[in-house]
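Take a look at these structures.
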Structure P
């Protein structure tokens, strides 16, 4: 146990906490948007228990990956349809592809809902069972966990250090979840931004799953979206949303001023 308390392990712990914070952003965004499907008075509880259970399952996944990494990389099945699709799937690829497809579906469904003429108030939408919502929060957390855990394994192989970073990351998510949800509720434009970010995350996971399975579609190899590309597009989306928001506020202010001048005249 004394070997745990070394300067090297402390540095690794700080790096892993920072890694959890950065890679946990999209996870927190998903949790905030998914919790909106619960009744209003249950949303905070859904976020809390969703994160707590997700942290537990993330630690279990970490343990499994450390001890059974080979099982996640063994071939499960292959598809060879000449000229159409060629791929070899392992468990890792299947989980990532499923997660990417589900997140893409969720983001598109919510975007289409916003484009409809329905009211945006949460009370007007049919609430989903709490257990169902928590299940998907935990399931998607496992998908998001693969990247952070594999990255953590590149930093250290000390289980208590990695588990501690996951727990600290979970505490940060619990602290920030309500703030993020309230911000998105008050600023609907940024809620739209959040959905497009989730859409981007879904695309990134699909390309990662395609890369892991060495997939070729119509003779074209699926290349994984790099983290640099992802963060560049993310930055462009955020800047565009901020500019649009400020421009909209100026337009609204100008219209009010024009109406005031017209009434005075």
Structure Q
């Protein structure tokens, strides 16, 4: 049976889909069979982030409507054979799809995978409830900003209404230079505010933003390491957190911080 993990945020624009894709990539590289399920109906772009949008023939709504079997809709990644995507639809009346429909599809592919990562729509409306309904675990993606933390806290409360056995947070887009200078809310304060286990910290990475817009999987060494630690923490229960500040420490780090601030 697969571990079914929903990635949610409450607030849009925190990089939830990017985290979902890169976490799936790292779990697959560790040797696990991974399925990414895009439940953001109408605003889906997980296929674009993975660079496999041209391979999509069927999607999640086709499976629900009985036009194809789940296996036919799954798209295998071209570079990582153990990574698959169940894409969503660009145009469909999402109000006709219920959480039970999504769960039925996920239950059909459950035995074929070790991990099923569910990309949840932003917000806490019907799309959120559809996505969460099928999951047993939740990752709340948050950025080091007060508005994101407030929304994450609301999401954490809503998750208590579902069969979620474990929930943790991932802090995304953390800038080490601003963290050291005190211009960002620090990690300890975020964890304390949400009162949830910290599973990973992902640095701000221009390479990821560029690769997502181009449909490729380019990462910096730092981001690759951060996602590797995140995947290991999720699987092993370890608590190794990437240090976003390491290259901004010391004399050379002081100059890097000041140069980055002026750019």
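A few notes on this one:
- Structure with the greatest value (metric distance in nm of label points 7 Å out along Cα→Cβ at positions 66 and 226, set P, Q): Q
- Given 0.75 for FRET efficiency 1/(1 + (r/R0)^6) of positions 58 and 82 (r between Cβ atoms, R0 = 25 Å, to 0.05), calculated: source structure among P, Q: Q
- When relative contact order in percent (Cα under 8 Å, 6 or more apart) is calculated for each of structures P, Q, structure P gives the greatest result.
- Distance in nm of label points 7 Å out along Cα→Cβ at positions 162 and 202 from the coordinates reads 1.8; which among P, Q: Q
- Read-out semi-axes √(5λ) of the Cα gyration tensor in Å, computed value 31, 20, 16, structure in P, Q: Q
- Origin of the value -12000, where helix-only ellipticity at 222 nm (-39500 (n - 2.57) for each DSSP H run of 4 or more, over all residues; to 500) was derived from one of P, Q: Q
- Distance in nm of label points 7 Å out along Cα→Cβ at positions 34 and 178 - structure with the largest value, from P, Q: Q
Here, each number is a calculation from the coordinates, and none is a lab measurement. Keep in mind that what you see is a predicted model, and the values were worked out from it rather than measured. Cβ atoms are built from the backbone, for glycine too; each structure is taken alone.
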